[in-house]
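What follows draws every value from the coordinates through simple rules; no lab data is involved. Here the structure is a predicted model, which means the values were calculated and not measured. Cβ atoms are built from the backbone, for glycine too; each structure is taken alone.
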Structure I
């Protein structure tokens, strides 16, 4: 579960709800909250709630513009350093904004160099165009689509795919073996269809083929991480928020359970196999 599911609450709030909802681990989004940047504090939460930090999301949002300075390369390197310090195997990063010209020009080299230096996966996330005055704006460079970049690891976000008007299953297939990380959520339409906001709906509540993508990954023997990144801000109570988080992890476990046909008598039944390796949720 990503800490963004309960933003702007502190990391401990996320760990507690992830524990109660039955998740396997936590992704920490680095924000202005210094608790998201403190490896010692995060490791205390790992020990307290018995949930590992599976991944670190680099500070890439406009609201984190001044976190760890202004240099996006340093932000990425510090994210990788934090990942190593807390035992996380991957870092999620967005493509550069077009106005980050030097970073955009060297982005692919920087990503590969950082991954090698810190021995972590740097998973570049698919994004979407922006619209200003009814016109699409290419906000990211070299692209909002990591499949058009020379990078080794990628993150698939269903809400971003929806806003970009992309079919998530087609995108997952295009990513192939480089798909290492999934942000589990949903979306109901694209910018061209009049959508404005990055929705991050619960999986199954939008129009993206979320179930089909997860089942495709199971068939491929995939062993990356599936991280809930849903919007729970409309929850009126903590119990309601917890129920949304439980619904999401139950959806993931259901779709990520491998099943194989096994004949019993004259009928064909489906029984769950114990996978050799399986995605974490």
Structure II
């Protein structure tokens, strides 16, 4: 399965971002991609809640989702929309950080709301409180496709190994980890975490990422790490996009999943234990 990971620098303007995403999507399909993946918050990178209230939409009305579904149907491809920032009907006004898997008919075959919220103090000057603006999901999602079973996740989830083990033991062949990683934590932890999740599960890990400085009309611009990656079921880095906007192409061979798991069958070796 020829697969393309789009590395983007989305701004806080969903309309501008849609133009750029569609252009990269069509370029990837022109190179033969049958499965295309976009990063976390493809539609809008913003840390300003007032601005998000102004520009974000509910799922039923979201222009990015509708347009990308139409693109998938017209081009006849599978599409992972890494995530979209969406309004909800929650009383507290928090948004959803929601990933979508679209089939070649343009239908939504699975969606996943990010479970783990990025509430951290990276340094005295860099703090994040994702749960202040987004409400967490509570359900792991596995999606069946003709080319393998996909386990959905988003960004900070990558630090929680139990989620990926549960997905793999439920049948996942490929783990999706679309992200908008910070530069500090990205430089320290991004690649090792992706490799660890692949090694632990014997799955491919596909991680389409945001990169660079994100233009902001309101609030402080975010800066993200980039380095969209493809990790093999044996833990090898098969592709690394660096920090430039663009596309990474890879041919996935799901037979490598069973091959890796035959060599080390760790998914079958869980044991109950006491303590600590």
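So semi-axes √(5λ) of the Cα gyration tensor in Å, for residues 60-203 alone, computed for just one structure, reads 25, 21, 14; which one of I, II is that?
On the way: I: 25, 18, 14; II: 25, 21, 14.
Clearly, the read-out refers to II.
Taking distance in nm of label points 7 Å out along Cα→Cβ at positions 4 and 220 from the coordinates of each of I, II, which one would give 2.1? Show your work: numbers first, answer last.
Working: I: 2.1; II: 3.5.
Attributed to the structure labelled I.
If we compute distance in nm of label points 7 Å out along Cα→Cβ at positions 84 and 172 for structures I, II, which one ends up with the highest value? Write out the running numbers ahead of the final one.
Details: I: 3.3; II: 2.2.
Top value of distance in nm of label points 7 Å out along Cα→Cβ at positions 84 and 172 goes to structure I.
If relative contact order in percent (Cα under 8 Å, 6 or more apart) is computed to be 15, which of I, II is the source? Intermediate values should be presented prior to the final figure.
Working: I: 15; II: 20.
Comparing all candidates, it corresponds to I.
Can you say which of I, II returns -7500 when helix-only ellipticity at 222 nm (-39500 (n - 2.57) for each DSSP H run of 4 or more, over all residues; to 500) is computed? Can you show the working numbers first?
Values: I: -10500; II: -7500.
Answer by label: II.
With mean count of other Cβ atoms within 10 Å over residues 20-27 derived from the coordinates and found to be 21.0, which of I, II does the value describe? Show your work: numbers first, answer last.
Working: I: 21.0; II: 17.1.
The read-out was computed on structure I.
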